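These are the structures in question, set out in turn.
Every number in this text was worked out from the coordinates using simple rules, so none of it is lab data. Note that the coordinates shown come from a computational prediction; the quantities given were computed from them, not determined experimentally. Cβ atoms are built from the backbone, for glycine too; each structure is taken alone.
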Structure 1
Amino acid sequence: MGLPDDLATRLSLPEQHEYLTRRVRRRTLLGAAAGLTAVPGFVSRRTELPGDLVVPFGRHLAWGANPRRQMRVGWQVPYPVRQPFVRVGNSPETLDQRIDAELRPLRTEVKDLIPATDQYYVHAAIDDLLPGTRYYYAVGHLGLDAAAPARIDSFRTAPSRRRLAPAFTFTAFGDQGVSSHALRTDGQVAAQDPVFHLHAGDLCYADSSGQGRPEDLYNPLTWDEFVVQNEPVAASVPWMATLGNHDMEAIYSPNGYGGQLARWEFPGNGPAQGVGVYSFIYGNVGVIALDANDISFEVQVNRGYTGGAQTKWLNERLRFLRDQPDVDFIVVFFHYCAFSTTTSHASDGAVRNMWVPLFDKYAVDLVVNGHNHVYERADVIKHGRAKRTPIGSTVHPASDGTTYITAGAGGRGLYEFDSHDSYAGREKDREEIRSYVWNAAGDRVHETVSWSRVRYTGYSFLAVDVNPADEGGTTTMTLRAVTEKGVEIDRVVLSRKAAGGSRLQLSDAVA
């Protein structure tokens, strides 16, 4: 089924989208000519049920462009509903504000490849909130009793930028999928009590091949399992996603992201051409999400789809964040690795060529990647030079450089290194490790590196503890790698002199 391999490798994602949709159009015409009313293999179901019989599931939160004032609520329903909404209030008993939501239907069908599948995603935008405030919410639709909702969840907005923020923790991983390991990792994430979570791409693996080809195996119902799996955490912790190679789905749109735009509500303050590209500020930390499919040398089907707009925006956004006197730390997360040594994907030369120089220019503190299904921390790196950074070190990013972490062990099957694991309690340092980096031709170029400091081939995630400080004081960001069993395997502290946040009179409207 699908295209011959040699042809598939030459198709860009827009060309694949045209090929797949042409198959659907041809199928529709043939079916109409023959008087067909159903797709073989697809069991038809009622298109609408009474509202009280349709139960929402898969609730998940995300920040708007301004985490102090905006929250986005997403969920799913198994059948189309009318007049969906979210109710919000300051206590579970007073959900007195009703906000209309948007229903986004998504139909998936490719002749002989994907049976017709209908999914219904719902999104609501909650604005004009107060900073640092706990809110309660419940979702519903016409016919579903909102006076006594079956489930009430809550969230807290980001603290005001006009005063010193309290200490907080956020978490990160990539390459999650749907599995028992993903569930256990979610449980350990929840135990950290994070204020937000970063997902560095390859979300659910509905496309198990991840090459962006027309013949990629694809099961859209995996998304249903994914949102249910994460709901216990994501319903109260903003789940901030960006996109990996397994998240490009050519059937939906020329750039492969039509399905993702139905499922997710991104902050929307990135370049107009980019998807899953955005930025936000929480306390004294500025966060940037990027789509490395736009530049990757390894998987090139979407390469250049923003026409360079993303990298231009990245430069501007990094400059903006460094100009904010109350932003001490900058964190960037995306899928493909700048520095990794696994035998499966290793490092992407496009990231090193195009984005690492910008990270050096603006003294980015932390870069979090996925793609390689392991935990790996590189020695701190600046202008191509690494400074040895053992477990327990304190790093001064302003002078030492950037810490690069691969946190791709969120739940999908694990990868291997061509060297021993080395982590807390089991350090096995090697000064030289054989690896490779992808070049512009899509080839592996072998290299021998000395910067791989911590390696762990088990399920794990990154927890980041931030301790803000008043102007002139020392503010820290402690990086901890935690396994699915809750064991800490790595720790390093990033330290900076606080820039002056508590005395600023900034408007909370500033993103």
Structure 2
Amino acid sequence: MNEKKKARIVLTMNTVAFTVCFAVWMMNGVLVTFLVDNGIFDWSKTQIGWLIGIPVLTGSLVRLPVGVLTDKYGGRIVYTILMLVAAVATYLLSMANTYEEFLLASLGFGISGASFAVGIAYTSVWFEKKYQGTALGIFGAGNAGAALTALGAPSLLYLTDNGAVIESWRMMPKLYALGLLVMAVVFYFTTFSKKVEETRTRTLLERLEPLKYPRVWRFGLYYFLVFGGFVALAQWLIPYYVNVYTMSVATAGFMTSIFSLPSGVIRAFGGWLSDKFGARPVMYIVLGACIFSSALLIVPRMEIQSPGQGVMALKSGTVTEVTPNTIVVDRMRYDYQNKDDVPNLVSLTQNEPNMLVLPKINGWQEPVVKVGEKVHKKQLLARGVTHIFFQANVWIFTLLVFIVGIMMGIGKAAVYKFIPEHFPKDVGVVGGIVGVVGGLGGFISPVIFGYLLRWTGIWTTSWMFFFVLSVVCLVWLHLVARRMMKSRAPQLLRELEEKVATDPLEQMPGDK
């Protein structure tokens, strides 16, 4: 069998295995929510947050050592062992009865998240540099495993017969464990051994040497956003939809899959774009789109009442009559708008049809005087109330979230296009540490979201976080690009800045 055919087989099996591992990695987001909602366990929000985040943390921290092992021993054996270990831990989760047991089992099956570091290193050794972006993008499409869990896990939990056979929830981790076991066996017997060719055996310190370069950590920050943000949202969007749009867990899972499934699949396209146009231009588009979409998503679903235009007395007198629509002072009549007469007044407490797009603004007045009361000129008779209702239409919200997901999927491929270009012999190590930082983003971000929600009571603070983070990444990317251009083509940069400063419309040399 020739090398090209072997490479295609390895890429296919890598992608399938990563999809299975990623589905397992995201399991607690659905399982823990189900167990608490059905009263099987009485865990606090903090405990729930830890149970959802612990697998993400484990998978993130283990990526670096797993990447080093892959560079040294090859991806075939490391990937197989990783899936077998994760399968055992996943099965043990089905036997858990206490919070501590759930925590330990979650720590164990979280190793499935380290499959990314293995797959990146194992895939890159089979492809030439000019095809690595596309190959790694195809492999990264395994992120779609998050969507499989969001869609499929609620269906598996229906094995409980809507709570009639509540202990049947234990079948879900057992089925996931069986999937990992089967995948490990198939993977080992269908793939081939290969690792990075080295002229001499390197020590551990030599393998870790690339970590001293700031470039590695810059790539890590990008990945914190595009991958960590993806992992965080794949879990956070379910309670988001449930709380903000009063959906069921199953419906919320479906809506979340609109974000997670395309984001995983589009990664292959992102790899192709990075090969054709370069990773840096692609990242400019990704970060710009994330900033734009996050800015729109910041506006919350809200209902606001503020002081509005009131009714004042034109002259002094005594209030002789107060009706639902008029106030009479002596013989002078003052009309005002009663709240009950406001047409189509909507509220967040109502089951509105989720069709409003723009904010709806209404106003009315409420009397502040009584019959027999003496009033002075310009005294307030009825205070004004302005009511602003913004629905944050669920379909527009989902469309914007879909755009963010697409951009994150493309961005994930772009980031990993950088790595084999700058560190061709250290893909496992550099990919491992970038994966660690990205995975930590998936763990830390929901914690940050939780604190922001607790401090402000506003769900859209999560999008404020992504907005700020995207701006930081874009500024850093641009500063590095500008510094590179200044060092390699200082005269061109100087002429460009002078032309823009003097006449932005003047045609530059070389323009057509």
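When distance in nm of label points 7 Å out along Cα→Cβ at positions 194 and 362 is computed for each of 1, 2, which one produces 6.7?
Clearly, the read-out refers to 2.
Given a value of 4.0 for distance in nm of label points 7 Å out along Cα→Cβ at positions 266 and 450, calculated from one of 1, 2, which structure does it belong to?
Answer for the origin of the read-out: 1.
For structures 1, 2, which has the highest computed value of volume of the Cα convex hull per residue in Å³?
Checked 1, 2; max of volume of the Cα convex hull per residue in Å³ sits with 2.
For helix-only ellipticity at 222 nm (-39500 (n - 2.57) for each DSSP H run of 4 or more, over all residues; to 500), the calculated result is -5000, so let me know which of 1, 2 that is.
For helix-only ellipticity at 222 nm (-39500 (n - 2.57) for each DSSP H run of 4 or more, over all residues; to 500), the value -5000 is produced by structure 1.
For FRET efficiency 1/(1 + (r/R0)^6) of positions 82 and 442 (r between Cβ atoms, R0 = 25 Å, to 0.05), which of the structures 1, 2 scores highest?
2
Match the computed value 101, 52, 33 of Cα extents along the principal axes in Å, for residues 122-329 alone to one of the structures 1, 2, and report its label.
The correct label is 2.
Work out mean count of other Cβ atoms within 10 Å over residues 130-137 for each of structures 1, 2, then name the structure with the largest result.
Greatest value across 1, 2: structure 2.
Please compute relative contact order in percent (Cα under 8 Å, 6 or more apart) for structures 1, 2 and give me the label with the greatest value.
2
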